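Take a look at the structures below.
Any read-out appearing in this document is the output of simple, stated calculations on the displayed coordinates, not a laboratory observation. Predicted model, so just to flag it, every value in this text is computed and none were measured. Cβ atoms are built from the backbone, for glycine too; each structure is taken alone.
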Structure P
Amino acid sequence: MSSLLAESDGLILGKFQSGNVVIQPEDSKISNRNIFVVGGPGSFKTQSYVLPNVVNNRSTSIVVTDPKGEIYELTNEIKKAQGFKTVVINFKDFLLSSRYNPLLYIRKSNDTNKIANVIVSAKNDPKRKDFWFNAQLNLLNTLIKYVYFEYEPSARTIEGILDFLEEFDPRYNEEGVSELDEQFERLPDGHEAKRSYYLGFRQAQSEARPNIVISLLTTLQDFVDKEVSEFTSTNDFFFEELGTSKICLYVLISPLDRTWDGLVNLFFQQMFTELYFLGDKHNAKLPVPLVMLLDEFVNLGYFPTYENFLATCRGYRISVSTILQSLPQGFELYGDKKFKAIIGNHAIKICLGGVEETTAEYFSRQVNDTTIKVYTGGTSESKTSAKTTNRSGSKSESYGYQKRRLITEGEVINLQQEENGRKSIVLIDGKPYMLRKTPQFELFGNLLKKHEISQQDYIREEKEDVQTLPLVIIGEHAEVDVKSAEKETQPPKAFTEGTLLTAMKTAGKTIDDEEAQKILKDTEGIGTEATRASIIEALKQKEYIQVIKNKLVVTEKGKLLCQAVESQHLLTSAEMTAKWETYLKKIGKREGNQENFITNIKKFIVHLLEAVPTDIEKLNFSDYQEQKEKEAEKSIVGKCPKCGNNIVLKKSFYGCSNYPECKFTLAEHFRKKKLTKTNVKELLEGKETLVKGIKNKEKKSYNAVVKIGEKGYIDFISFSK
């Protein structure tokens, strides 16, 4: 341990009465660089420990949890000036955050189970691992495997899992087929996802399957939100970067909202794993050392192997500061034995005061005992000697020696009351020191306040492509196994209504003009929150698009529309919205004229009315006509028993194509049970047919044999097993 100037690089622990600052450098000789910090509210945890150490560590990467966002606001500009790249992961506001996709950190098969377990445990009591907990866990693990092995990296997201569940129905249809089963049956034998599905979800009874899916969808409900979906869509930085270059990572976590506890916990678990993975490629050392300042530690959730991480991280050049308000918080989360092991793996322990009895008793005991001289009472005096020898008499008092705590429990509790709360107890490899705290405003004056910014102004640095290769550093050697493989390129992923809404909101990304991009970002793209959904609905009603298994598909009619306006670049680009918004802003600033704006729009509409019809005449309608004929053929279910023409499905019944000459109709349902195409075909042929799963008044199911009667209605013939 060195007593150095505040300008020295390293972890600031406090200062002596003389004013010398105590700093632990990166090459410290004590057992590890882990520091256990306890301090109650108002004990200067942030001001005297976290902020000084964010600023003072200038040659290591830094990870700091930031409950209020003030650490980012006060130090971001300083860290940039020190040569750091700064990154924010904001679990309080995903729009003001770099993005994080946990599925892109899957390296081996078991990683999928870890992710599934953390997500399910966050929303369900892990101590009660009942049927529904385990069923959700198995299904989510299986779906993660499917997405990981079958999807392109850009589509490996939680939203991709939700889309998959929406698209393929787990229930058995009337033919006894499940769309979800069919997807997994297509996978080759031995495929991990297929094996997991067959040994898990497929074994569930048919009645339970929809409920398992509903339970899992409830667990994943928070991920449906657009902001969350965007946040977990990719990675704007990778954990390995912490060990290869100077990064200052601010992790903003709400002290009140517990919605994202599972995701926060998974974030740090994957960080620990990835850092060790990088270190193992470099002789068990990170190329760039790392300091972790984990304030409000218990809000990060339960780490199953945290004590092992602390015991081994020194070798990887990682320093961890575990910071919390009291020991009972840790004992409640980890249990007595495990939390004692966690505390024991910190070579330095600091008490900043403001603590309760359990914490006070612990530090009092750690400081150990001392021997003190105590007056026991009683005095003896020799007068005879004075008279006979003509000397002064002698007098003696009685004292004893006893042990007591060097600092008592009460003194620890009252530590914050002394010297304006500036005292702290510091144990360095078991040796106690009484040091003064080092608030950042005493060390650095007004430096932090001078460079303060707002967390609301954070703009993430986006990566253009999803990284699928590991990070490497200059001079590193790597062995590769190169194989050629013939594959077909995949078309872009089809939009769902949800993803199309997001694309409309972020339409500025599709144009090259940077100024237009900025305008569309400010105005949130095409349409508004109120109109975007109605725009999509209008396209569906006009049959330009249709929904097939939750995916939006452009119809032949829609393709004709696109071809008709293809030559009108301004109409088919988001750039038109940007131009209009630009001029509307000018009008708002009184730099533009409202009448000119409306006149130009009128001219544009007149131009379209003149040009587009000519373009339409050049189109080839054969594909559209062919589609309409195919649709008509598909709607034919049989021949009319009256006139012999085709019977087609109308909106809610079957009718003759020769209407109104022939008015034969057939109900689509029998006793509220929808007829299958086989049922309808047999009825039209004059045969009896079996209708399964009809519900009676008591909601009990039965099967019935039916036939078209003389009056043209569906008549009940008999019950059937």
Structure Q
Amino acid sequence: MMETLHLEIGTHWLWLAGMFLAIVVATVWYYHRHRALLTARQRVTLSVLRSLGLGLLAVVLLMPVVRMVSSHRESPRVAVLVDNSASMALRDGRFDRAALVRRALEGIQRSFPTESILAYRFGRTAEQLAAFVRDSFRLDEPATNLELPLTMLADRRDENVQAVVLVTDGAYNTGGMPLYAAESFGKPVFAVGVGDTVPVKDVALTSIVTSERGFKGVELPVHIGFTADGVEADATVVLSENGTEVARTTVHLSPSQRFYRTVLAFTPKAEGVRKLTAHLQPVTGEYTTLNNTRSEFVTILPNERRIALIAGSPSPDVAFITQLLSTDRSIRLQPFIQKFGAEFYGAAPTAADLRAAESIVLVGFPIASSPENILALIAEEARRGKPILFVASSGIDSRKLGMLEPFLPFTIERWGTAEMQVTCQLTDRGASHALMQVGQSGGDVWNTLPPIFRPEVFISPKPGAEVLANIKVGTTTLDEPLILARTSGNQRTVALLGYGLYRWKLLGEGMEASRGGRSTSVLQSFLDNTLRWLASNENAEKVRIRTSKRHYTSGEPVEFIADVHDDALRSIDDAVVSVTVRRSDQQFDVVLQPTGNGRYLATLASLSGGDYAFTGKVMRGSQLYGTDAGRFTVGEIALEYQNLRMNAELLRVLAERTGGAFVTADQFDAAKLWARIESLPTFQPRIITEARTIAVWNHWLLLALAIAALALEWYLRKRFGVI
């Protein structure tokens, strides 16, 4: 190592020398004037102290810095990346892979200089080893991420790595495509392929695909994919739900075909998160059965959608809306219709009724006699995010409607009792909005509907509200809303400020039928679209707790992630988030830590294999803010047994693209490889130069010495009687 030292100041050296000389001359002259009071020795001592103190202060003013430059020679190195996954220990058609790996590592140890080797092992993760020792490679990792070690090398430029030796079967099953990471690193990769390219006799279930959500009582198709190599037999595929068989099929396997796909179906009978497991029954003579099973989780929702309809009085609109909603078998309609005073036909709506409803439909409600306690219940549910469809009428009481105004998409300026006859005119936004689509005609049919009635109201759309249709009086389109929709935080609302909607049903369909056209129910489509849109608010979940994925390999850390926000989608970082994990008779709790922006994280280092369920809760102070639940499984998927062949094609391309070479492990000669690596033009030492700057003027010691020298001078002067 070579090191040089340079002292630099903010001016020329002659100025510094001149300043020091002037300080010394002035100090000597000053004490020469006091020669009658001081001895020669005392004058010299005081002159030195004052010159030193003032000189150090002058140095501070000139801001000197020390620049230290060092350089050293760094020898070239070879990164040896060894696949430590379980597939490297298999016995395939011709080879014992573990023996091939041992032989390759022993050859590298003999032929490569120890100081030139930079050793890594990788599987699900990757790590650099302190030394290249054969016992460091246990060949037992449950997954292979071939991209990760190459990315680590590309990110680390502090080592003079000029070549890579990659010992692997190339069968990666996690991470991204390794080819891009190798090209990004820019050094030749010499791939040593371990294993046989001829497939062994085996069947493997590769995929199970279905919808993330289903409905109770509705058949759900499940697509199952699998491979078969060298097999002539009938294979049975069994589908189970939570351990109970629900379907099976038989597929004939032929040696001339490798990829297969079949579809099974099941009808969920219970709600909640259900585990679907596809299993290939063992085939005679197959290599392993560890790759014959795959699972997926699906959330089964209730097929019954509860809609609470509250009306201020019986009316044709109430009758038609009730009739249309009742035709949908998935909807359980609960109508609550006022009669005289505050009474209802049947029972009045309760808090439980409104809480159980998916949406609330208000038709001509509230009127003057509507009970305020019912309005309070509706307001409370709306505050919690319950979606609302509001349909106006001539009997609306504006004062009582004011109790619900905070949750409606408009602000009331004046609500009169007069009415006008209007037609519908879609806005540009309404023409493309999901609410206004009607069959294949899209939204065009709205502008041809017969007129309905609108109360004489003056309203202003709230911020964020979308005007989907305005009113048209005669041939004049007015900038007065007829249909509005709004999403605010976790709540959605739709308002139709007109009544006489039965005219759209009777007159509209009748006019179309009289022209010989196909009758299209605009009101039916509008109601269907609106209820779906109201219920599909993805922002409604203020608390979401999940695992990073639903299937983990053995030994893989399980990560819990929680996102917490308020009604306005603002992040909440002061909550306490905990998760209770259960498996059979085991149960333990995990507290998630906040990381900012409403996100909370926790990791469980290692769980034993099996199915797990978890429930999470979020507390703010002493109040329960929200809950969530889910399921995951550990150790069920044997990733290392999904592909039993060496991926020679990938290793060959990876070597060619980077300027390296590919060789199979049974033909590997470590001495020849080292000779080739040594001959690479880039396999040369590099000179590393490092510069370090020290601001001497800013060091506390310099100022301390100056103060100490001047203070000692003052003390001695006082003692010598000069002061």
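Points worth noting:
- Structure responsible for 13, 26, 24, 21, 12, 3, 0, with P(r) over Cα pairs in 20 Å bins from 0, in percent calculated and labels P, Q on offer: Q
- Structures P, Q, by distance in nm of label points 7 Å out along Cα→Cβ at positions 144 and 504: label with the highest value: Q
- Origin of the derived value 25 (percent of Cα pairs over 22 Å apart, for residues 272-351 alone; candidates P, Q): P
- Top of P, Q by distance in nm of label points 7 Å out along Cα→Cβ at positions 112 and 280, largest first: Q
- Which of P, Q yields -11000 [helix-only ellipticity at 222 nm (-39500 (n - 2.57) for each DSSP H run of 4 or more, over all residues; to 500), calculated]: P
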